[in-house]
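Structures incoming, each one as C-alpha cells.
Just so it is clear, none of the values below were taken in a lab; they were calculated from the coordinates. Because the structure is predicted, anything quoted here is derived from the model rather than measured. Cβ atoms are built from the backbone, for glycine too; each structure is taken alone.
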Structure 1
Amino acid sequence: MKCASLSVAILSLAAGAAATDNSTVTRDDKVGWARQMVSKYDWGILGTISTMAGLEGTPFGNPNSIAEVDGQPYFYVSSLDQSIQDIQSDAHVSLALSGAEDLTSTACGTIAGDPESPLCSRLTISGTFLNISSTSEADEAWTALTAKHPAMATWPSDHSWFIGKIQISHLWLINFYGGATNITPDEYHSYAAPELD
C-alpha cells in the first residue's frame with residue numbers, strides 16, 4: 001500500500017511539473033525558471049575558496065541573504081565575514097539556490113520528494129564577486145535588499161558593510177529529469193518573461 005501511495009505521489013509531482021507555486025514560467029523554460037528562482041528566494045549558499053588556516057584552497061560554503069533586480073542577485077556583506085575574507089584573496093564564487101527553501105514543497109520532501117530530486121529545482125550561479133557600494137547600481141540594490149530583508153537597515157555600522165554582486169559567468173540548473181542545463185550570462189540577462197494571457 002505504501003508503495004502504491006508513493007508511486008501516486010511521484011506521478012502527481014511529475015504531472016504538475018509544468019509549473020508550481022503559481023509560477024509564470026514552465027519547467028521547459030530553463031532561463032525563465034532560473035530567473036524565477038533568483039527572484040523568489042531570499043538566501044543561498046555562497047561558495048568561496050577558503051583562506052582559513054589549515055583549510056586554504058578548499059571549498060567553503062556560507063548562507064547569505066540576497067535580493068535581485070532584473071535577475072541580478074545582490075548581497076549586503078561585512079568585510080569581517082569569512083566569505084568576504086576569502087573573496088579578497090580570490091573573487092571567484094558560486095551561489096547555490098534550492099527549491100528546498102520552500103519548506104512546504106512536495107517536490108523537495110514533504111510527501112515523496114527530496115532536496116536531491118530533479119523536481120526540487122537547484123541553481124548554481126558562478127562568477128566573480130564585486131563590491132558595488134560606490135557605483136550608481138548600489139542605490140537600487142539597497143532598495144531591493146532592505147525590501148526583502150528589513151533588518152539589514154538596523155545592522156551595526158561598525159562592521160564594514162558593503163553592497164556586492166556576482167558578475168555572472170555561468171549558470172547551472174536542474175529543474176526536471178534529464179540532466180542539467182547550462183545557461184550563459186547573455187541568455188540569462190536578455191531573458192524576456194512570457195506575457196500572460
Structure 2
Amino acid sequence: MENSSTSISITIIHGQAKNRITLHDYSNQTVASLSAMVEELTGVPATSQKLIHKGKSLHPRDQLLSEHGVANNSKIMVLGKKLDLENDAFYQKITELGTRAEKAENLLDEIGKEIDGIEQDFLAPELAVLSLGKLEKRIKKTNELCLQTLETLDSLSLKEESKQVQAARKSLVERLHAQLDRGDIMLEKVKRLSTK
C-alpha cells in the first residue's frame with residue numbers, strides 16, 4: 001500500500017516538449033490536480049486538456065491517478081492548445097474593461113491635484129467652495145464608473161477559464177477597489193474642506 005508522503009516522477013509530453021515533474025503526496029493526487037500542474041507547465045487550460053496514459057483518457061477529474069495506473073516513470077500525453085489570450089473573448093473583455101479602470105485612475109489623479117491646490121489655498125475662498133461642489137460630483141461619477149465596471153466583470157462567467165484569464169480579472173477587480181477607496185478618501189477631504 002502507498003504511503004501518503006510518497007513522491008513519484010512522471011513525464012508530461014505536449015507536442016515536442018517533454019517535461020519531468022514530481023508528484024508529492026502521490027496517493028492523494030487526482031486527475032484534476034495533475035491537470036492544474038499541466039496547465040502551469042504547458043499553458044493549456046485545464047478545461048481544454050485531454051490527458052492520456054497508456055492510450056486511455058484520464059477521467060473523471062476527481063478520480064485518483066493511482067486508479068488509472070499512473071506510477072513512477074509514467075508518461076502522460078497532453079492534447080490541447082495553449083490559450084491564445086489575444087483571441088480569447090473573456091480576456092479581450094477584461095482588457096477592454098481595464099481601459100475603464102485606467103480612465104478612473106486618471107480622473108482621480110486630476111481630481112487629487114485640484115484638491116491639493118485647494119488645500120494649499122491656491123483658489124480664493126468663494127471659488128474654492130464652487131470648485132469643491134464640482135469636485136464632489138466628479139468623484140461620485142468616477143466611483144460610479146468603477147462600480148459599473150465591477151458589475152460588468154461580475155457578470156462574466158469565468159468558471160472554467162484559464163488561470164491567466166482569472167488572474168487578469170482578479171487584478172482588475174483589485175485595481176477598481178483601490179480606485180473606489182481613493183474616491184472615498186477624496187470625498188472625505190472635499191467634505192472636510194467644505195466645512196472650513
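Determine which structure produced the value -19500 for helix-only ellipticity at 222 nm (-39500 (n - 2.57) for each DSSP H run of 4 or more, over all residues; to 500), calculated from the coordinates; the candidates are 1, 2. Display every interim value, and only then the final one.
Values: 1: -7500; 2: -19500.
Source structure: 2.
For the set 1, 2, ranking by distance in nm of label points 7 Å out along Cα→Cβ at positions 80 and 104 places 1 highest. When volume of the Cα convex hull per residue in Å³ is computed across structures 1, 2, the figure 150 traces back to 1. Of the structures labelled 1, 2, one was used to calculate P(r) over Cα pairs in 10 Å bins from 0, in percent, for residues 88-175 alone, giving 15, 30, 34, 19, 2. Name it. Of the options listed, only 1 reproduces it.
Of structures 1, 2, which gives 0.65 when FRET efficiency 1/(1 + (r/R0)^6) of positions 48 and 184 (r between Cβ atoms, R0 = 25 Å, to 0.05) is computed from the coordinates? Comparing all candidates, it corresponds to 1.
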